[in-house]
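*Asks:* What follows are several structures.
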Structure 1
Amino acid sequence: MNIHRVKIHREGTNILILLLLVMLVLNIPAWLFLPPPVFPAVFTAICGVFYLFVFNFFRCPVRHYRGGRKGQVVSSVDGKVVVIEEVDEPEFIKGRAIQLSVFMSPLNVHANWFPVDGKVVYVKHHPGRFLSAYLPKSSTDNERCTIGIETPEGHRVTVRQIAGAMARRIVTYAREGEEASIDNHLGFIKFGSRVDIFLPLGSEIDVWIHQKTRGGVTPIAKLPPRT
């Protein structure tokens with residue numbers, strides 16, 4: 001497993017350019033008209049910290065998973081594991097499944113990776129509310145997008161992007177009929193959100209509640225062998 005470099009995600013390029021221009025427009029008058037030197041310096045420092053926060057949010061590390069891929073499930077996002085439980089997944093798996101959810105704070109990278117290799121066979125967007133993504137009801141009540149993937153071994157894996165109280169825009173790149181790869185992005189969610197992964201029963205879970213994960217890097221489960 002390796003991280004080669006960090007770039008800015010395409011979802012953030014225009015936002016960062018616009019924000020930089022706005023801050024220049026605000027800071028020039030501040031240095032011209034506010035009492036020097038303390039007040040303009042403090043204002044510029046506050047603007048700089050805010051810009052770094054937004055810049056950090058739109059980081060987009062280029063990652064390549066180097067571990068074994070057969071039956072391997074890798075975290076889709078950077079964040080903290082908040083749910084591991086057996087549930088009903090009626091949308092794609094259509095039965096009992098193991099739900100594994102990772103919550104992303106505004107400080108995390110918000111690019112979303114495919115958790116398994118395979119083929120995208122289902123994509124559907126659902127309008128909804130904007131509850132805190134940390135709440136269990138966010139999985140079914142919030143605005144979300146569900147992606148269904150079939151692995152080469154025939155397993156069905158569901159990935160659900162969930163908007164949060166701050167994250168009011170879900171971007172999904174996955175399209176039906178396309179190949180899914182652990183190294184590639186399936187989408188992006190802007191500001192504090194959550195991703196649920198639903199796995200077949202019998203999957204071996206390799207993480208625990210509150211463990212931190214890295215998208216495209218942290219192994220989170222092994223799919224059961226097919227007979």
Structure 2
Amino acid sequence: MDVLVVENVVKRFTSPEGGTVPVVDVPRFSVADGAQVALHGSSGSGKTTFLNLIAGILRPDAGRIVLAGTEIAALGESARDAVRAKTLGYVFQTFNLLQGYTSLENVLLGMMFGAGPDVAFARELLDRVGLRDRAGYRPGQLSVGQQQRVALARALANRPRLVLADEPTGSLDPRHAREALALLRELCAENGAALLLVSHDPGVLAQFEEVRDFAAINRAMSATGGGAA
């Protein structure tokens with residue numbers, strides 16, 4: 001069974017000259033339940049836009065995006081937010097932690113729009129990522145690697161069916177990048193979540209058995225010779 005199905009999805013942006021530029025044009029893409037897929041793409045190929053379409057952060061100009069059985073592209077903003085909160089985790093390259101909140105509070109906030117806060121599970125996740133003694137620390141009191149681990153815990157906070165990861169190791173040195181990637185894959189497997197990770201780093205891609213080339217599935221690349229983030 002597929003947790004994600006994308007069909008004929010198109011997204012265009014307005015150029016400085018006032019015309020429209022196709023960034024994403026994907027005829028078909030899917031991710032099976034529990035699968036771990038790496039999506040390879042160069043910088044500016046449109047892969048971040050593609051993830052944001054899957055997450056419902058952006059709406060496509062055309063096409064269908066079915067996430068855990070729900071066609072999110074046809075929903076209004078509040079309904080998309082609800083589906084995302086219940087079924088999706090997202091690891092951003094820049095972590096997107098709230099600076100005024102502790103590690104524990106950041107994880108709990110990741111639960112607010114789903115089933116609701118579960119302090120015991122939030123602490124369990126922080127323990128699993130090695131931050132039991134940093135639950136009361138704010139992001140500015142943590143190293144970059146520790147912030148990334150909080151972001152990983154938050155992405156699993158709602159027990160999602162699918163985790164999206166956008167260049168999740170891009171801000172880390174090679175050793176911490178390997179550790180964070182291994183931990184992300186372990187956490188997804190332990191929690192029964194599929195993983196879709198995008199990267200242009202050969203070292204990251206080499207860790208995955210299933211690697212797909214975004215340029216090969218995105219017709220906008222061949223039409224324009226380029227793309228957007």
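*Asks:* Tell me which of 1, 2 gives 22.9 when you compute mean count of other Cβ atoms within 10 Å over residues 193-200.
*Replies:* Values: 1: 26.4; 2: 22.9.
Among 1, 2, the structure yielding 22.9 for mean count of other Cβ atoms within 10 Å over residues 193-200 is 2.
*Asks:* Of structures 1, 2, which gives 18.8 when mean count of other Cβ atoms within 10 Å over residues 65-72 is computed from the coordinates? Walk me through the numbers on the way to the answer.
*Replies:* Values: 1: 13.9; 2: 18.8.
It traces back to 2.
*Asks:* A further question follows. Hey, helix-only ellipticity at 222 nm (-39500 (n - 2.57) for each DSSP H run of 4 or more, over all residues; to 500) derived from one of 1, 2 reads -10000; which structure? Could you put the intermediate results ahead of the total?
*Replies:* Working: 1: -7000; 2: -10000.
The value was obtained from structure 2.
*Asks:* Right, another one. Out of 1, 2, which structure matches 24 when relative contact order in percent (Cα under 8 Å, 6 or more apart) is calculated? Write out the running numbers ahead of the final one.
*Replies:* On the way: 1: 24; 2: 31.
Structure of origin is 1.
*Asks:* For FRET efficiency 1/(1 + (r/R0)^6) of positions 105 and 217 (r between Cβ atoms, R0 = 25 Å, to 0.05), which of the structures 1, 2 scores highest?
*Replies:* Details: 1: 0.90; 2: 0.05.
Of structures 1, 2, the maximum of FRET efficiency 1/(1 + (r/R0)^6) of positions 105 and 217 (r between Cβ atoms, R0 = 25 Å, to 0.05) occurs in 1.
*Asks:* To continue, here is another question. Given 1.6 as the derived value for distance in nm of label points 7 Å out along Cα→Cβ at positions 81 and 113, which of the supplied structures 1, 2 does it correspond to? Could you put the intermediate results ahead of the total?
*Replies:* Working: 1: 1.6; 2: 0.6.
The structure behind it is 1.
*Asks:* Out of 1, 2, which one gives 0.97 for Rg/Rh (Cα atoms, Kirkwood Rh) as computed from the coordinates?
*Replies:* On the way: 1: 1.07; 2: 0.97.
The read-out was computed on structure 2.
*Asks:* Taking FRET efficiency 1/(1 + (r/R0)^6) of positions 33 and 161 (r between Cβ atoms, R0 = 25 Å, to 0.05) as the quantity of interest, name the structure among 1, 2 where it is greatest. It would help to have the intermediate numbers written out before the result.
*Replies:* Working: 1: 0.05; 2: 1.00.
When FRET efficiency 1/(1 + (r/R0)^6) of positions 33 and 161 (r between Cβ atoms, R0 = 25 Å, to 0.05) is calculated for 1, 2, structure 2 comes out on top.
We did not get these values from a lab; they are worked out from the coordinates using the rules stated. These figures come from a predicted structure and were not determined experimentally. Cβ atoms are built from the backbone, for glycine too; each structure is taken alone.
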